[in-house]
Each structure stands twice: as C-alpha cells, then as structure tokens.
1. Given that semi-axes √(5λ) of the Cα gyration tensor in Å, derived from a single structure, equals 28, 22, 15, which label among 1, 2 identifies that structure?
2. Rank structures 1, 2 by distance in nm of label points 7 Å out along Cα→Cβ at positions 65 and 113 and report only the one at the top, that is, the highest.
3. Thinking of 1, 2, which structure, once helix-only ellipticity at 222 nm (-39500 (n - 2.57) for each DSSP H run of 4 or more, over all residues; to 500) is computed, gives back -15000?
4. Computing relative contact order in percent (Cα under 8 Å, 6 or more apart) gives 32 for which of 1, 2?
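A short reminder: the numbers here are calculations on the coordinates, not readings from a lab. Since we're looking at a predicted model, the values are computed, not measured. Cβ atoms are built from the backbone, for glycine too; each structure is taken alone.
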Structure 1
Amino acid sequence: MREPPALERAALDASVLLGARRRHLLAAATLRYYAGFWSPWIVSELVRRRTEWIAERAAREGCDRAETRRRLRDSRGRVNALVDELSHVLRSVDYGAAPAADLSWLTDRDDWPVMQTALAAGAGVLVTDNSTDFPIGEERNGVFFLDSRAFLAALYRRFPDADAAVREYLGEATQRQGTTEG
C-alpha cells in the first residue's frame, strides 16, 4: 500500500469512532498530529449504530420490551458522553457544502455524506474501517482511504515520536517498538 499523500487533515467515519482504535485516533488529534473532521451525518450514524447494537444485543439475549427500553435509557448517558468527547476533538463540517463530485462509484447512498464530509473538510484521508464500500489503500475524488490501523501506522512513521506520545497521553505502558495496535 502506498503512503497517503497528506495526513494533516483526516475525516473519521463512524466505523472508526466506534472501533477499537478510537482512543488512539482521538489522542493523536488532541496532540495535534493531525486535524480530525466529522459532520452531523457521521454523528447521526454513530448514534444510530450504537443504538442498534444495544437493541440487537437485547434481542439476542431474549430481553423483554421493558428490559430493552431500560438498556436504551442507560446507554443514553454513555452515547452523550461519547459525542461530547468527540466534539471537543473533532471539527465539524457541513457535508452539504462539499464541492460537487462524482460519487456514483459508491453503491450505498448512505456513504455519500461520509465522502462529502471528507471533501468538505478538504481532507487528504478518510479513515474508515468500512472496507466494503471504501477501497482501503485507494484514492477517489482526491481522498485516500485508510483503515484505522494503517492510518495510525502512517502517522507514526511520519511522526516517530507520536506512538510514545499517544500512549503516554492515554496512560498506557509503551509496548514493543513499532506496535500500533490500539
């Protein structure tokens, strides 16, 4: 996979904001190794997906309606806290103000606003763990697609001190040299 052309500005998809490397991505943005962007569409996608997970788990576990409602009520505070945390780190853009672009290569219309978020932000990279719809390691409409692991690895190559700085910020013990797992 070739190195992305620019890491300075990155749009973050809901898939990575709900993923295992979220803390490392946010710490790197907080420490100003890159500027992270999202949009109201990505916020709504994050909230929708988190809510679906709770409801699906309740259904798998055979919960009745009252228990499912209780779980959804209990999750509200956690979801609000997550959105609040992200709002202090990521910059919001209006995906509707993105420059005109041919997005017909995206088969899922729900992914159009994600791509428009990257375009509106002037991001060189869209960080997404959705490799089904966004071809990781490729560039479309001037935006390079990386999954969260590859983005962090590229960031740590560009800024050799970043891995240790992120781990220190997060209060993690430094792991083996070159490890980018989050």
Structure 2
Amino acid sequence: MKVLKGFLRFLLVVVAVVLVFAIVIVCTYVLGSPDTQLGTESRKIVSGPWTEYANDDPKAELYVFDLNQAGEFKIMKGEKQIADGWFKIDEKSHKIKMLMLPDHYTEEYLKFVKFKVLSEMSYSNLQFQIKEAEFGKNPEVIKDKEPTISYLVSSADGSSADSLVLKCKMYEYTLDLYASEHDLTKER
C-alpha cells in the first residue's frame, strides 16, 4: 500500500511539473507580442506578408509567411494554409519560434514540427526600406526596392537535408497599428 501511495505521489508531482511547464510555454507565445519600437527587426518583420520570390520552377507554389502585430502567424503554400499559430521573435539570435496546436498544421509541414507543437525558423539578410508618405501616414513599399529577407525553416530532427531555405520579399505593406513615425512604447 505504501508503494502505491508513493507511486501516486510521484506521478502527481510529474504531472504538476509538466502542466506548469506547458502553461509557461503557451503563455509566453500566446500572451507575448512583437517589439513595437521603431527600427527594431521585429517591427519590420511584422509589417506585411513575406512572399517567396527566388524559386527556379515557375509552376511551383510559392510560400507566404504572414506574421502579424498580435503575435500570430500563418504560413501558406500557394492558396493552401499549411500552418498557423503564435510566434515569438528573438532578435539576438535571429530566430522566430512558433507554437501551433497539433491540428493546426498539415502533413506537409510536419517535418518541421518538434514535440507536436513547436517549430523554428531563422532569418537573415533583412533589407527594409519603406517610402514614408506625408506626415508618416500610409507608408508604401517602394517599387523595385521591396524589403527582402531569407528564412531557414529548420527540420524537426535537425538535419539540413530537410530544412527549407526561402528568399522572400514584402510586396505589400500592411502594418496598421504601428504605422506611425512615433515610438509607441514611450507614449504610454
């Protein structure tokens, strides 16, 4: 009887630790939002959808990464959504960490998913130039100077053979909440 009580107590402790860990992970992604300060990489990345452009096959379906100001992301391949969830940008290591519910990604995206809910991609070569209209209102993408970025979507097992390297451009500027010349974090 003492052995059974000890085992149950151990099992409850393990369940409690796992539950607390899961709650902390989920809350960090769901309740976090990208950095809103002017000039940060996070603010540039969430300014609009990034569309793959350097694909040699003209018939291939292009990837589109849409990371918004609320900390939510959506990945499309052609017209088909292949993943969605919440993200967190780490500007120091140039990584975007993503959290998805198990039924919010397709079989095609499964090779990039760790522990059934996590995915990660790195970014580099962020070139960002936006034409500011009068008084900082309605910024626009400059034709032939679209913002560019390179994404490396890491495979779940860490092998480089299954990783996906994409060169993307932002053809449309959609940042509405932070589309001003002011640093909104200092106005609170």
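1. Derived from 1, not from the others.
2. Details: 1: 2.9; 2: 1.9.
The maximum falls on structure 1.
3. Computed on structure 1.
4. 1
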